[in-house]
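Every number in this text was worked out from the coordinates using simple rules, so none of it is lab data. Quick caveat, the model's predicted, so the values are computed rather than measured. Cβ atoms are built from the backbone, for glycine too; each structure is taken alone.
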Structure 1
Amino acid sequence: MPILFDPIQLGAIKASNRIIMAPMSRSRATKDHIPTPMMIEYYRQRATAGLIISEGTGISQEGMGFPYAPGIWNKEQVEAWKPITRAVHDEGGKIICQLWHMGRTVHSSFYPSPISASATTAPGHAHTYDGKKAYVQARALPVDEIPRLLNDYAKAAQNAMNSGFDGVQIHAANGYLIDEFLRDSSNFRQDEYGGSIENRLRLLIEITQRVCHEVGSDRTSVRLSPNERVQGVFDSNAKSLFIAASQALSREKINFLEVREPQIGNKDNYVEKDLTEADYHPPIFPSMRENFKGNFVINGTYNGQLAQKIVKAGQVDAVSFGRPFISNPDLVEKIKTGKPFVAHDSSIWYTQDEKGYIDFK
């Protein structure tokens with residue numbers, strides 16, 4: 001069986017090892033969502049990952065609701081991404097762009113009329129340029145606007161390739177737009193995009209097909225999160241839903257499926273804070289793995305030793321690491337040599353300066 005440090009062919013992308021850098025918002029772009037020179041060094045430092053998945057990158061102004069996060073919908077953004085992808089490639093690395101639409105978690109101060117599967121409101125408060133504010137009710141996306149949404153994804157995918165990315169990932173996790181369509185706690189539609197699992201999967205599959213058409217299925221991946229309640233989103237029959245999603249995505253022959261599923265008892269900033277261990281279902285990813293015929297990547301509170309174990313056992317093909325990469329740009333080497341990780345400091349995850357961003361050795 002392969003080990004964590006063996007190369008892997010992810011569709012058209014040859015990764016030098018099976019340690020993938022997971023997507024993480026870091027808020028170092030401009031207020032207009034244009035990548036900054038600081039981001040060149042950040043991604044360059046982490047190019048020893050077998051593959052970097054960029055931070056969530058807005059496909060449109062409508063879909064962007066996080067302060068200082070980057071976008072990929074206009075020419076200025078495309079040009080600003082080019083030196084970042086070039087720096088990664090110059091170091092021998094690979095990088096793909098995560099395509100992000102935040103759905104009902106877009107506050108009206110970013111975009112006046114947020115959309116979702118149904119007219120619902122996310123719980124809690126949004127981060128805005130004026131501090132935390134209560135979410136507003138999103139409007140249900142009409143069927144006649146879905147072609148426009150598909151066009152937004154297609155254009156963003158084209159822009160990503162024009163920016164020098166090696167491929168794209170469709171963000172269908174963590175309670176954002178596509179996840180809101182997938183799950184029955186947020187999708188109350190009575191049309192062809194609601195009700196049955198097949199219908200709730202429809203938007204994900206249409207987006208995937210459109211993006212694959214634009215950039216190739218061998219350069220398209222998808223991220224799913226079959227965890228319990230996240231940003232108010234959950235499903236009454238999650239195992240059946242995500243097995244069906246795995247089967248459907250397998251038919252599209254995407255280059256890999258990344259599944260974010262924290263181990264039981266390990267919570268993070270996405271999973272809602274009032275959950276207890278009793279709220280967590282047994283892991284779904286093994287069943288998803290059985291039903292997805294392609295490269296399968298797991299993400300969620302794994303250390304190097306456990307990651308090596310599950311790759312060697314053939315449970316997954318690769319493991320993506322998020323937070324450890326924040327303060328350990330040399331994470332691959334540390335996992336290989338057994339050196340301890342530098343602890344991360346969550347107070348500086350989303351600031352706009354270099355401290356806690358590119359000052360790690």
Structure 2
Amino acid sequence: MRVLLRWTGRLVLLVVVLVLGLLSPVAYVETMCRPAGVAVAHTPLVGPDWQRPEGRTLLTYPEWHIVHAYADYGEVIRTADPHDYGFLSAIAGFWSSTCALSQASGPHGGFPWETKQMVYTIGVSFTAELLAKAAYEETIGRIFTLIRGDTRAPLDDLSARQAADYAVFLQQTPWYKWDFPRDAAELDTQATDSLRDRERRFALGAEYWAKAAYAQVIAAAVAAVGEDQLRLRAVVSDLPETTLAALPDVQVIETLPEGIVIEAPRYRAFTKLAATIAAAGGRFTEIAGNDDILFTIITDQLTADAAIHSFPRQGNPGFRHLVLVPVSDLAATLNALPQGALEHIHDY
């Protein structure tokens with residue numbers, strides 16, 4: 001009994017240490033990354049029902065950091081192995097960018113508690129997932145790659161393709177809607193009898209089924225509170241109504257002295273739409289009832305003008321820069337970017 005109590009105490013201590021470790025970045029952001037500046041109110045042209053909190057243009061990035069991390073991971077393992085991916089760098093990138101964005105959020109309404117809950121929850125989950133994955137891939141996974149040798153197994157290539165497809169899916173759709181059981185089934189059908197394939201089938205299969213179970217929990221929680229609005233309204237000037245109405249999935253709502261109100265899809269679709277409007281000579285007066293907006297660009301330079309935060313990518317060349325500009329300057333700024341530099345516009 002004494003031995004059992006001793007090991008139980010050690011286990012409890014280990015759990016406490018792990019929990020405190022996972023929560024330490026949250027404590028750092030809360031204490032060292034406080035918002036600076038005073039919020040400036042903006043009366044929305046589209047009406048209050050279509051205005052989203054302006055600070056969310058900054059604080060939607062952390063979720064997209066995870067999307068980019070999966071894309072980077074897929075690119076790394078396309079030609080290399082999972083242990084070649086910088087798991088700790090991806091985690092550090094999440095929390096360092098969150099810190100920078102929190103500090104910059106003051107003039108845009110700060111870092112509201114409702115948003116903090118979401119950002120901190122996905123951040124802690126992301127950190128735990130990557131730490132667990134790193135612990136496995138840097139030990140057992142690495143051993144199996146050494147046994148395998150330089151010739152990749154079929155499931156090495158399959159898992160790289162699955163990771164890349166998942167990253168593309170996340171650009172427009174919530175992660176919990178991904179078909180993880182399908183990925184697990186693909187492992188079963190394409191695995192050979194090689195030792196590496198058997199290891200990948202077991203390790204990745206367990207990961208996919210765990211994510212499938214967690215996805216069901218998240219989907220049920222989202223269903224209880226309702227999904228986020230998938231469309232936004234923006235005010236565009238310098239383009240005729242016919243041109244805007246002809247754009248894919250765009251609805252013209254009304255004409256104001258400041259411009260034409262359009263309703264458009266959010267997320268990745270909005271990035272492509274905004275670039276199209278800017279290239280056609282249009283100018284944004286307001287987006288989602290706000291007058292400031294964040295976007296990310298990729299360049300070969302360490303820094304970029306007006307960047308809140310910059311850091312290198314993994315698996316791909318270049319550096320990612322988080323840039324905040326007035327909505328009225330967005331079109332001109334996009335048109336001045338080098339070809340292919342724009343990565344994503346963070347609506348709200």
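Among candidates 1, 2, the computation of FRET efficiency 1/(1 + (r/R0)^6) of positions 18 and 34 (r between Cβ atoms, R0 = 35 Å, to 0.05) that gave 0.85 used structure 2. With distance in nm of label points 7 Å out along Cα→Cβ at positions 146 and 242 computed over the structures 1, 2, the top value is the one for 2, the highest of the group. Taking distance in nm of label points 7 Å out along Cα→Cβ at positions 74 and 90 as the criterion, the top-ranked structure out of 1, 2 is 1, with the highest value. Can you tell which of 1, 2 yields -8500 when helix-only ellipticity at 222 nm (-39500 (n - 2.57) for each DSSP H run of 4 or more, over all residues; to 500) is derived from it? The structure behind it is 1. Check the numbers for distance in nm of label points 7 Å out along Cα→Cβ at positions 138 and 154 across 1, 2 and tell me which is largest. Structure 2 comes out on top. Once distance in nm of label points 7 Å out along Cα→Cβ at positions 210 and 306 is evaluated on every structure in 1, 2, the highest one turns out to be 2. Looking at structures 1, 2, which one was distance in nm of label points 7 Å out along Cα→Cβ at positions 194 and 226 calculated from, given that it came out as 2.6? Corresponding structure: 1. Among the shown structures 1, 2, from which was the value 21.4 of mean projected area of the Cα convex hull in nm² calculated? Only one of 1, 2 returns 21.4 for mean projected area of the Cα convex hull in nm², namely 2.
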